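Values quoted throughout were computed directly from the atomic coordinates according to the rules given, and no laboratory measurement underlies them. Model, not experiment: these values are computed from the prediction. Cβ atoms are built from the backbone, for glycine too; each structure is taken alone.
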Structure 1
């Protein structure tokens, strides 16, 4: 199975107060921590919603500013155009991703029970997600996951979502 790793990084970091992707944890940007965790589980990596050195960038679809599902839609579209089977996703601000995340999530669609943007998404969901996003009310990752019947998986690792600078402690 050809898996594309997707790091969703198009948010504005309002609660954080500065660019979360670049915030340092143990001397390394948060986005690089996520990239390191996904790299060994995916054939290739992309960053959705922004440019990042050394990693291919994809545009949020159908347009920027629609939240993490738009980043996921951009990643699914890229995966579809490049013959990948699935997308393994995380936002750029998740700490503690296991090195066997794809294995723990299993066959998709599947999401981390406590952090739904961490997920395994078959490329076949591309059209469904773009149709879902056509309705301005549809921006919730949990709602989309329920709509497509994604399994909620309790991961063995405790994930941390960094929303504020103090969350880095």
Structure 2
């Protein structure tokens, strides 16, 4: 049975991020961000080129799946709900129901997940990667749920301490 983890950027530094991946048995990182950069010097390590270099040095593969990223319009829908609730992207704890419905219908329903399933390592785990700290606040949890339901993938979430 294939193992899948999810992990975000917020709450980690470069060292604790790699430690968490290693402890989770991750051998492949599946980046599902639309833009592969993170604002702020605190998270510069998560910008694509630096991240890929760190992963390569740690023996962890990298694959960008932009087709699974939410569109700019969908992200704006979530940001509007965040503003209505008075939370920021870095403190969000859950996704807006309207966002979940639209992401599922507009992105996930049309996504071919077979290449991801085929690329899952037979030893170790792959990890879906985005920025939010909590998987419940990120579309990566929706992808993981779909893979668990349709492909029998076992999912675990890696979180900062």
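From which structure (1, 2) was helix-only ellipticity at 222 nm (-39500 (n - 2.57) for each DSSP H run of 4 or more, over all residues; to 500) calculated, if the value obtained is -7500? The read-out comes from structure 1. Which of 1, 2 yields 21.2 for mean count of other Cβ atoms within 10 Å over residues 31-38, as computed? Label of the source structure: 1. Comparison across structures 1, 2 (criterion: distance in nm of label points 7 Å out along Cα→Cβ at positions 63 and 103) gives the highest value for 1.
Looking at distance in nm of label points 7 Å out along Cα→Cβ at positions 7 and 55 for structures 1, 2, the greatest value goes to 2.
When mean count of other Cβ atoms within 10 Å over residues 111-118 is calculated for each of the structures 1, 2, which structure yields the highest value?
1
One of 1, 2 was used to calculate distance in nm of label points 7 Å out along Cα→Cβ at positions 95 and 135, giving 3.7; which?
Working: 1: 3.7; 2: 1.3.
Only one of 1, 2 returns 3.7 for distance in nm of label points 7 Å out along Cα→Cβ at positions 95 and 135, namely 1.
When mean count of other Cβ atoms within 10 Å over residues 47-54 is calculated, the result is 15.5; to which of the structures 1, 2 does this value belong? Structure of origin is 2. Using mean count of other Cβ atoms within 10 Å over residues 23-30 for the comparison, can you identify which of 1, 2 gives the largest number? Largest one: structure 2. Taking relative contact order in percent (Cα under 8 Å, 6 or more apart) as the criterion, the largest value within structures 1, 2 is that of 2.
Tell me which of 1, 2 gives 42, 38, 25 when you compute Cα extents along the principal axes in Å. Walk me through the numbers on the way to the answer.
On the way: 1: 38, 32, 29; 2: 42, 38, 25.
Computing Cα extents along the principal axes in Å on every structure in 1, 2 gives 42, 38, 25 only for 2.
Hey, mean count of other Cβ atoms within 10 Å over residues 87-94 derived from one of 1, 2 reads 14.5; which structure? Answer by label: 2.
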